[in-house]
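In what follows, structures are represented as structure tokens.
Quick note: the coordinates plus some simple rules give every number you see, no bench work behind them. Since this is a predicted model, take the numbers as computed values, not measurements. Cβ atoms are built from the backbone, for glycine too; each structure is taken alone.
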Structure I
Amino acid sequence: MRKLAAGNWKMNGSLAGLGELDALAAACPDAACEILICPPATLIHPMVARIKGGGIAVGGQDCHAAGAGAHTGDIAAEQLRDAGATHVIVGHSERRADHAETDTAIAAKAAAAHRAGLCSIVCVGETEAQRDAGETLDVIARQLAGSVPDCATADNTVIAYEPVWAIGTGRTPSDNQIAEVHAAMRAALVARFGDGAGMRLLYGGSVKPSNAATIFALPDVDGALVGGASLKGADFAQIVAALDAA
């Protein structure tokens with residue numbers, strides 16, 4: 001299993017800022033882990049062209065379940081693939097909250113990604129209220145069951161655990177909390193798919209150079225989905241180095 005350092009630029013970045021990609025590539029010429037950047041859709045093609053097969057993959061941040069049609073403002077998985085993307089994030093908590101995306105809709109998007117030949121990164125995570133109520137494992141189990149399609153395999157699916165209350169806040173769960181959720185996810189995937197032991201499980205939520213090594217040392221953590229710290233090549237390179245050393 002090759003570990004994965006994935007960066008989610010969210011609604012940030014510009015053509016003028018693609019120099020950060022050069023800084024990342026220069027700092028990680030021989031990385032053992034897989035490196036992925038998911039920029040806004042407008043930057044996917046220019047980013048692919050800039051990388052020129054240089055060892056950094058590019059992905060989308062969302063896709064529609066349909067392959068084409070009257071869906072103004074949406075983007076199909078096939079269009080992401082056409083632009084050079086290899087992955088797509090689906091079910092991020094910001095999509096679930098801001099666009100009322102359901103588990104069923106997310107599973108359809110993940111299946112669409114697989115149809116187009118993309119690897120889906122399916123996000124799950126509990127809110128602070130759910131954590132405080134002791135509902136974390138139930139929420140994660142429900143999201144996994146509903147958001148991961150039956151066509152998921154270790155080759156086409158990555159799962160990212162991102163506690164909603166830790167995203168962009170600077171807070172992270174304790175090591176024991178992260179390990180507990182990742183162990184539960186691994187068990188659920190193995191029980192459902194058999195090859196779930198091979199699906200990569202990422203942690204996301206205020207991952208930064210100062211805490212990356214500790215997080216990557218935990219069992220069943222196969223990488224990270226990184227937000228703000230992926231915007232600067234030098235910062236993300238430190239996270240990649242920590243993952244390589246784990």
Structure II
Amino acid sequence: MVTPPPHGRVAVVTGAGSGIGRAVARLMLADGYWVALAGRREAQLLETADGHQDALAVPCDVTGPDDVERLFDAAIQRWGRVDVLFNNAGVFGPAASVDEISVQDWNATVAVNLTGSMLCAAAAVRAMKAQSPQGGRIINNGSIAAHSPRPRTVAYTVTKHAMTGLTKSIELDGREFGITCGQIDIGNTATELMDTIGVGSGALQADGSRRVEPTFPVQDAARAVLLMAGMPASASVGSVVMTAAGMPFIGRG
């Protein structure tokens with residue numbers, strides 16, 4: 001086993017092969033964290049790591065309990081503990097209203113966004129309870145959709161509302177073990193996910209029109225996550241809402 005860094009910061013980042021997860025992982029590495037990178041495609045994880053000696057690429061499907069346990073076992077075997085989980089893996093799911101979505105598409109979205117987040121949080125909490133010193137921090141990646149939906153996003157919106165309940169439950173149940181949990185709800189950071197809903201070319205609005213919406217650099221979102229992760233154990237950041245300036249969120253609809 002390798003001795004953890006003096007600051008004790010060992011992080012697990014899911015969905016680390018692209019987008020916000022990649023940006024957060026790289027910023028954590030630059031800040032001195034030792035980071036286990038999780039995602040389905042090993043090649044993308046290795047691209048995120050970019051040869052960094054403090055990165056560990058662990059191919060993982062967060063919907064699989066065995067894969068999740070293997071991810072956390074790998075981090076603990078390498079560094080002895082887990083201090084931070086950035087619970088980030090997610091999919092947007094199909095564009096559909098509740099009467100249109102298939103059960104298969106619904107279940108697939110819930111499996112990644114909600115069940116996968118639960119499995120990773122559960123593994124992190126078990127590790128954080130067992131380690132010495134005890135405790136740690138979980139940061140769940142929610143969405144602006146946790147507050148207000150876009151049209152035809154029923155599966156995504158429901159999972160992100162549920163993420164808020166997961167966050168609050170973990171925060172409450174983790175108190176006696178020194179485990180804190182917060183949620184960051186990001187709107188329109190420039191990633192591949194935004195391309196799927198047409199933000200750059202005109203996103204569907206509540207009145208049926210399409211509107212080109214502003215975005216902001218993903219590195220700015222990563223800095224907010226790093227700030228949450230780096231708070232002292234005496235403080236817990238429960239909720240952060242971060243949007244592109246001028247995006248239709250306040251007043252959406």
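Please state which of the structures I, II yields 2.6 when distance in nm of label points 7 Å out along Cα→Cβ at positions 69 and 229 is computed from it.
Derived from II, not from the others.
Tell me which of I, II gives -0.55, -1.23 when you compute log10 I(q)/I(0) by the Debye sum over Cα atoms at q = 0.14, 0.28 Å⁻¹, for residues 53-108 alone.
For log10 I(q)/I(0) by the Debye sum over Cα atoms at q = 0.14, 0.28 Å⁻¹, for residues 53-108 alone, the value -0.55, -1.23 is produced by structure II.
Among I, II, considering only relative contact order in percent (Cα under 8 Å, 6 or more apart), which has the greatest calculated value?
Structure I comes out on top.
If mean projected area of the Cα convex hull in nm² computes to 11.9, which of I, II did it come from?
Of the structures listed, the value fits I.
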